[in-house]
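There are structures below to look over.
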Structure 1
Amino acid sequence: MRINKYLATCGLGSRRGVEQIVLSGKVSVNGKVTTDLSTKISDKDVVCVDQKPIRPDLFFKYFLVYKPVGYVCTNADDHARKKIIDLDERLQNLSIVGRLDKESEGLVIMTNDGDFCQEYQHPLGGHEKEYIVEGCVISKDESESECLERLLRFFKCGCLLDGYKTKKAKIKVMAKRGSRLIFNIILKEGRNRQIRRMFSKAGLEVVALKRIRIAEAKLNNMLPGDLVAVEKDFFTSVDKV
């Protein structure tokens, strides 16, 4: 196992992130400091960071987490008062699969399994993400039916965002409450604020957004701030494109 993967498996950060730990000279293998990122680690090697021995977790950790509105999914925002890792001490040093913006809520997966993160976040993975979205028309020049027709076309046929055409997605209107429309949306990709941007381009505003499913993992009866520990076997039957 390469040294960056070993350190990432120990929960010290992403593979790329731990490279800086190695290059800074803080890592020793069998008593000798190494800054060589190509160093291979075996089961018999003794690895230390800042002179403290470290070993990978014997088992990877996987949590289903209900991110509440108002929490951020990044640890890099020093000004954020509410970070998702603050919900429970068990979430420290874990990576997030399926990030949500601050205004959104719902299901994310947190784990220290780097390979799992790469598989589930890769654009070609084809893992479905399902949402319940409330929106209302904000266009003053077009009727609700015109904006709605455009929105449905954007999701079903694809929509240009920053020069990229989004993949076809599933969308249906579930109900109408006053001026608000309730949608069920299923994506197989997750570009930055994709749903909000597509709504805006169609002349609608997202009032509320909740993710209820990632692949076969469902929110079910979880409440904001809840987390559930699961085994990797939980994710075996994955929907592919």
Structure 2
Amino acid sequence: MLTITADQLERLDQTQQARFASALCASIQTDYPDYARLAPVVLQVLVANALARAQSYGLTWRSSLEQFVRLMAAVAPNFDTHPAIQAGLGNDTVEPDERLPLLVKTLPDGVWAEAAENSSNLGWYLRANQVPAASEARIAAALANALPQKFRPATLNAAPFVAQSCRRAAELGLPGEDGGFTFAACNFLYGAGFESRVAWVADIFAPHIAPPLRVALLKARAAIDSGVWL
């Protein structure tokens, strides 16, 4: 089996790197309908982020790097935040590249189902293992990679802004970390308090709209208005 270190991966010929990433992008678009219509340039960024995060766990084999990214597409972009999966990825008694195959083989289906239930696209924008950090810190890190340069929270006092956004998302019933991530992104894109100022928001927060659908509609609006995939 071909093995490469993180340093060697960085030194690989750009054409070789591009072929690996391109093949991975193509397989994701072919095998996972949710990504079939995603713009190639967007998917390339997501896969680059995902590969960086996989390497942060010490993965070096191409097979294990690919397996990590494909699990992000198949199960959840943030699948590694599940406690059982996170523990397995940090198991020092097993070689890093052998940990993920072992988890796939031994963890019960219920663990993967729980990971899927807590899915958040913010996982595509994390370039390192952020699980030990608080949820708000993960959201801030993801937004720094997800938003256009002029909106990036690194240029603002991000921590309190994200914390306030997450509290407001919870008040509005937007579910989970994905709800906080999406609402915080919209706060950066449209300005704080957008939910009470922007005309189209009223339709999204109409009583008959279920909370998960509200999150999906906010994502769609951000994509239309700013070209941001959340």
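Computed from the coordinates by the stated procedures, all read-outs in this text should not be read as laboratory data. Bear in mind that the values here come from a model prediction, so they are computed numbers and not experimental data. Cβ atoms are built from the backbone, for glycine too; each structure is taken alone.
The value 3.3 for distance in nm of label points 7 Å out along Cα→Cβ at positions 34 and 90 was derived from one model only; which of 1, 2 is it? Source structure for this number: 1. Each of 1, 2 could give distance in nm of label points 7 Å out along Cα→Cβ at positions 178 and 202, but the derived value 2.9 comes from 2. A value of 0.15 was computed for FRET efficiency 1/(1 + (r/R0)^6) of positions 26 and 218 (r between Cβ atoms, R0 = 30 Å, to 0.05); which of 1, 2 is the source structure? Label of the originating structure: 1.
Each of the structures 1, 2 was assessed by mean projected area of the Cα convex hull in nm²; the largest value belongs to 1.
Which structure, out of 1, 2, was helix-only ellipticity at 222 nm (-39500 (n - 2.57) for each DSSP H run of 4 or more, over all residues; to 500) derived from, given a value of -5500?
1
Here distance in nm of label points 7 Å out along Cα→Cβ at positions 18 and 74 was calculated and came to 2.9; which of the structures 1, 2 was it taken from? So the calculation was done on 2.
Assuming 15 is relative contact order in percent (Cα under 8 Å, 6 or more apart) as calculated from a single structure, say which of 1, 2 it is. Only structure 2 yields this read-out. For distance in nm of label points 7 Å out along Cα→Cβ at positions 50 and 106, the highest value in the series 1, 2 is held by structure 1. Of structures 1, 2, the largest value of distance in nm of label points 7 Å out along Cα→Cβ at positions 82 and 114 belongs to 1.
When distance in nm of label points 7 Å out along Cα→Cβ at positions 138 and 170 is computed for each of 1, 2, the one that comes out at 1.5 is 2. In this comparison of 1, 2, the computed figure 1.1 for distance in nm of label points 7 Å out along Cα→Cβ at positions 98 and 130 is attributed to 1.
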